[in-house]
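Structures follow.
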Structure I
Amino acid sequence: MSLEKNYSSVNSRDINLNYLYGKVMSNPTMENTKALTDALNQRMTVDKRFKTMFPTHFDDVLNGNAPVPTDYECYRTLIDTYESNCEKFDDYSMKYMATLAAECEGIKSVPEAIKGSIGKIQNECK
């Protein structure tokens, strides 16, 4: 029974995508199709963006191997930098916040390296 439940459930990060897909399936208008296409394109942009900015941490995060943040000042700085240069985090992109935590943990011993991390975000989102 739990296996059946897993197949019928939707990941919370995918609710909007599932909703848009349902709209296209029940009413395949150009407007509904465009909304679904835009959502898919946005996801691909976010995926590419984080893979490009932090390739070292990207796969670890997707595999559930992200560290717990301990340098909250760095973490908040990278979140603010992303949101001011790229876009606000949404339900989908929030899964990549762990790459920012991993970056902060990786540069913790070299505090001035945060400038490079900020630069990666700014360059990717120009």
Structure II
Amino acid sequence: MMDIKPIRTELEYDTVLSRVDEIFGAEPGTDEGDELDVLFLLVEDYERKHFPIEPLDPVDFIKYTMEMRGIGQRELASLLNSRSRASEILNRKRPLNLEQIRKISAAWNVPAEAMVREYELSA
């Protein structure tokens, strides 16, 4: 069992990751399983502080969702009832409105919050 304490340096981070690799298949409820649970929390905390992931802006979120699900601009246009509106949104010429956000969220089962953030439009 490892001496468990907060991770403060990259060397400590690497050491903890090595230990996680060693005990990765540990059974829950065992000493090693409990150690693994605690180490996961420590790693998650360290990574959140040192490797933050910025959320995608709304247009990038929509494009990413479309790419991952094989959705084309035609389907977005159909959802928004306007080919030109879909193009303007994807090309950052027009901002999303609340109705559009709600339609996309409901139809694609994605969080509306991901599309509410402010973002820059193209000139």
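Comparing distance in nm of label points 7 Å out along Cα→Cβ at positions 35 and 75 across structures I, II, the highest value is found for II. Consider the structures I, II: one of them gives 1.58 for Cα Rg over 2.2 N^0.38 Å as calculated from the coordinates. Say which. The value was obtained from structure II. Starting from the value 0.05: which structure in I, II was FRET efficiency 1/(1 + (r/R0)^6) of positions 11 and 107 (r between Cβ atoms, R0 = 30 Å, to 0.05) calculated from? Of the structures listed, the value fits II.
With respect to volume of the Cα convex hull per residue in Å³, for residues 27-98 alone, the largest value across structures I, II is given by II. Structures I, II were compared on relative contact order in percent (Cα under 8 Å, 6 or more apart), and the highest value belongs to I. I have -21500 for helix-only ellipticity at 222 nm (-39500 (n - 2.57) for each DSSP H run of 4 or more, over all residues; to 500), calculated from one of the structures I, II. Which structure is it? Structure of origin is I.
Taken together, the values in this text are just the output of simple stated rules run on the coordinates, not laboratory data. It should be emphasised that the depicted structure is a prediction, and the values quoted were computed from it without experimental measurement. Cβ atoms are built from the backbone, for glycine too; each structure is taken alone.
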